[in-house]
Structure I
Amino acid sequence: METVLKRATDNGHQTVQVKICGLTRPDEAVACADLGADAIGLVFYPKSPRHVDARQAGAICRAIGVRVVTVGVFVNADFDAIMETVGACGLRGVQLHGVESAELVDRLRAQGLVVIKALLANREPHLAHTSRYRPSAFLAECAGGPLPGGNAKVWDWGQAKPIGADHPLVLAGGLDPENVCEAIAAAGPAAVDVSSGVEASPGRKDPEKVRRFIEAVRACPPPTPRSDNIF
């Protein structure tokens, strides 16, 4: 196993956090944790090639323990369904990637969860709609493909920068080890979220790509000093 890379605050100053999304196997989740990821994402959206059920997700969560924050990704699921999955798997956060209500965001935050609400450049809910919600953080991406997220589409990351000026921002969409520093410089996020950019195939993470991605993020100058961590 490669040497563990420093996490976002281990080196004495704040750097951008890293979430690796779309994990489907416990061994690959453990590798991401060992390599220094701050959070991993588990997709509970049946149309995604990275979809996992509660049994698979529970095994992943047990394998990594509390070393990283486990985030369940949901699309237009209701409160009861989300909380059932949270309880069954031991998730510590949720990411809402549909047209969920502000009330749902508030109810989930009241459960002590990290709640990330996705806003999109190309469809609703739009990047400009931050005033509608009170999440722990917003995730910004373009949604330029057939899925709500995870389409590997590079976009104008600078469109997300206004969100980060007032709210914790997670940047996603087309990120990989080669372009993540450019994206960070353009958007100024508190965290970055990658899936296909570190994969060998959909749902199968490549440890070497994960290592290179995290190494690239850690080497980037933080865009602005931040005192808060999302994960």
Structure II
Amino acid sequence: MKFTFVTLFKNIVDGYFSDSILKRSIDKSIIEIEYLDPREYSLNKHKKVDDTAVGGGAGMVMNPQPLYDALSDLKKQDEDVHIVFLTPVAKQFVQNDAKRLAKKTHIAFVSGRYEGIDERIVEQFADEVFSIGDYILTGGELPSLVMCDAISRNIDGVLGNSDSLTVESFETQLLEAPAFSKPKRFNSIDVPSEYLKGNHSKIRSLKLALSECKTKFFRPKQLLKYKTRISHEK
């Protein structure tokens, strides 16, 4: 899988891939990371990539020419590239999107800055548009990294133990059960005794009950969806 980050600020993104699971995946050639800077395509003598908003309003907008030329060049190199724009005014990215997008061969994340990207570029090039939540960030680099990480985990070979995917939050609409490590007692608090008895059937039942409790507290609507699905499957 190849990921292209279309960004004015490569250094914000680059450091994330210098350690841990994603670095190992790059070293094994499971994923590939590249960068495309729209500023390099600017025809402005000062390499400007922003301008005032037509119709007024605060702040500057990324103007269309540098992004148009950058993305056109990208499409010439790989016509199958799947181009994703990150913006707060879009559908929310969820786990099922991560699993689906993990089947692509090349994804490009376009990170906006300033007050956003000229909408004509979004309309012309976007295969999909995503938000990672109902809040405003300084730019699209962090959402791009969030999506890249979530997608990468679903690519064969990225995780050392692929079975870990099946127990994570959102795989069953339930939040993941609490996790515990050694020692068995820490600060006078014990690990749940059932975890220590080796009866895997009872451990699974306890984890399911704890998952339901956690989901009921933090995501009650999600628990209702889970209960509805389970009742329909019976």
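Going by Rg/Rh (Cα atoms, Kirkwood Rh), which of structures I, II comes out largest?
II
Give the label, chosen from I, II, of the structure having the highest value of distance in nm of label points 7 Å out along Cα→Cβ at positions 45 and 221.
II
For which of I, II does helix-only ellipticity at 222 nm (-39500 (n - 2.57) for each DSSP H run of 4 or more, over all residues; to 500), calculated from the coordinates, equal -11000?
The read-out was computed on structure II.
For structures I, II, calculate percent of Cα pairs over 18 Å apart, for residues 21-68 alone and state which one comes out highest.
Between I, II, the highest calculated value is found for II.
Which of I, II yields 16, 47, 30, 7 for P(r) over Cα pairs in 10 Å bins from 0, in percent, for residues 61-156 alone, as computed?
Numbers: I: 16, 47, 30, 7; II: 16, 50, 31, 3.
Of the options listed, only I reproduces it.
Throughout, read-outs are computed from the coordinates displayed, never taken from laboratory work. Everything quoted here is computed from the prediction, not taken from an experiment. Cβ atoms are built from the backbone, for glycine too; each structure is taken alone.
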